Structure 1
Amino acid sequence: GAKIWECSHDLTLFIDDNYERWIENGYRTVLEVGCGHALPAIQLIKHNFDVDLQDFNREVLEQITLNNVKKAVNEKYSYNNRLFFGDWTDLLEFIPSKHYDIIITSETIYSITSYKKLIDLFDHTLTYNGVIYVAAKVHYFGVEGNINLFKDFVLKTKRFDVAVEKTIDANVKRQLLRITRQTSTSVEY
């Protein structure tokens, strides 16, 4: 939560390139999962999206996330949305069901033990025609998770489809995934 990872920047740049299409398609409500510094969410707030924020650590939300949002938003933009903290499984009773048009997350798939919790959170909170964007490194060193394992896990749930939206070639290759419900009619952006 305290470090800004590369994929957060990737997601922020992707938002800059795509937010107008999301508005045209009626997407307005957003949840950033594992928000940390909330750079992607701040971009969406600046474009008048209704954004809620989630992080595992309450301290991160109170000391880092809120400060960043307040500095970036100031009087020019309004922000009075919800903040959620805690384990993803525990949040299912607090986060609104089928509420979010867009869910964004970066650097949250490095541990395979968290995949089911994350997918359950996606399934609980995403609108039927919504879209999820996951920004991640292709390989994480020193941990068991990676982007291919995550894509396979997503497909095995038979709840979602997954596609690579963008690949960033760097020292450590990164990708941005687009995830939609299998029965979704969402626009592919």
Structure 2
Amino acid sequence: MAVAAAHADVKARRPGINQLGLWLFFASESFLFSALATARFVIAGTDRPDELNQALGLAITSVLLLSSLTAYLAECAIARDDRPAFLRNLLATIMLGLLFVAGVVVEWSTAEFHLSEPYGSAFFSMTGVHASHVVSGMAMLALVYWLGLRGHFSAKGYWGVEATIKYWHFVDVVWVFFYPALYLVSW
């Protein structure tokens, strides 16, 4: 009986522990992204190449921000047990993530600056690390989608959805800071 009571107590505290673990993970990731953003200015100063593709930078930023909306809509849908809307919005989020990564690849392949240059080193490092996090986010979203197709998650239990969507929003917020540091700042 005591074992069952202890198990029930741990189960009751699990959501709080999961939340704490997720936020500690975000804090540790923030150090990585902050170091990259700081290194951009230490290495390249406030210089920015004139030939940087501003239109593409704005386009991929818009795509990523839109993906945050579809991710939010997916989470809201599962919270009200609307599985079709959940799956539809989750798939839209994955597709927008793919579009963002494709835009980054185009930016890399058409960039008129090089990795050996100070700005190029900062640009490719920041966008590369960020894109790798977008890809890992898409992998998690795909797993949640696959599980959702099989009936997992409901309004009574969707921590996996919530954690994945929070990660997606975190990666999007990082880009909100990276975008001006890479594309807009120039004195």
Structure 3
Amino acid sequence: MMLDICLGTRSSWKILFVLSEAPGKAVSRKEIHELTNLGNKVLTKFLMLLEKFEIIISEHIGNKYYYKMNMNNPYNAFILDVIRQEKSSMNNPDFRILNILRDFIYEITNIDMEDIAAVYFFGSYAKRTFNKSSDIDVAIILKKKNTSLELDITKTIDNIEKRYYKEIQPHYYTLKEFEDKKNKLILEIKKDGIRLM
């Protein structure tokens, strides 16, 4: 098997994240589409690719296609373990929040990785004390003050908020500011935050 071909894209992993929630359960194509936000063409391509490499299997029931993990494939135990470890390291966030965070990190790494020192996920979602109106708190630590980069990241956040209908609250700090031992929010981020990057 050529792992880089079947597993080397975000689209493949987005599908696997959905199917890994309940590996033995069949999930409809429509549900996968809604949960991944992948376009129809891309979704079709990567479902077919994962099936060709026997990572997933499909069933045609009625007028719908259903997909699930192929538990006879020895690689799937490893894939599921990696996914579980990632979720566990992030305090098992809800699937939708994890998708939002993945898209956020992916998109900001395309802006400017050089000047971003770290990104933390914190607040009610990270602590699992959220309610319906909670926003997603992220701390973005920059090597030095960079207003242009902050604006670019804020535009990216606006696009993600429109896509997912969920507010993301960015908190920008420089490395020097993040060393402030008197700032209560910084202390909370260091205590309860989950480093994403």
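Given a value of -29000 for helix-only ellipticity at 222 nm (-39500 (n - 2.57) for each DSSP H run of 4 or more, over all residues; to 500), point me to the structure among 1, 2, 3 it was derived from.
2
Volume of the Cα convex hull per residue in Å³ was computed and gave 135; which structure, 1, 2, 3, did it come from?
Traced to structure 3.
If we compute mean projected area of the Cα convex hull in nm², for residues 25-88 alone for structures 1, 2, 3, which one ends up with the highest value?
2
Quick check on the output: 3.1 is distance in nm of label points 7 Å out along Cα→Cβ at positions 121 and 145, derived from one of 1, 2, 3. Which one produced it?
3
Here distance in nm of label points 7 Å out along Cα→Cβ at positions 49 and 113 was calculated and came to 1.9; which of the structures 1, 2, 3 was it taken from?
Matching structure: 3.
Work out which structure the value 3.1 belongs to, where distance in nm of label points 7 Å out along Cα→Cβ at positions 65 and 81 was derived from one of 1, 2, 3.
3
Each value in this text was obtained by applying a stated rule to the coordinates, not by laboratory testing. Because the structure is a prediction, the values reported are computed rather than measured. Cβ atoms are built from the backbone, for glycine too; each structure is taken alone.
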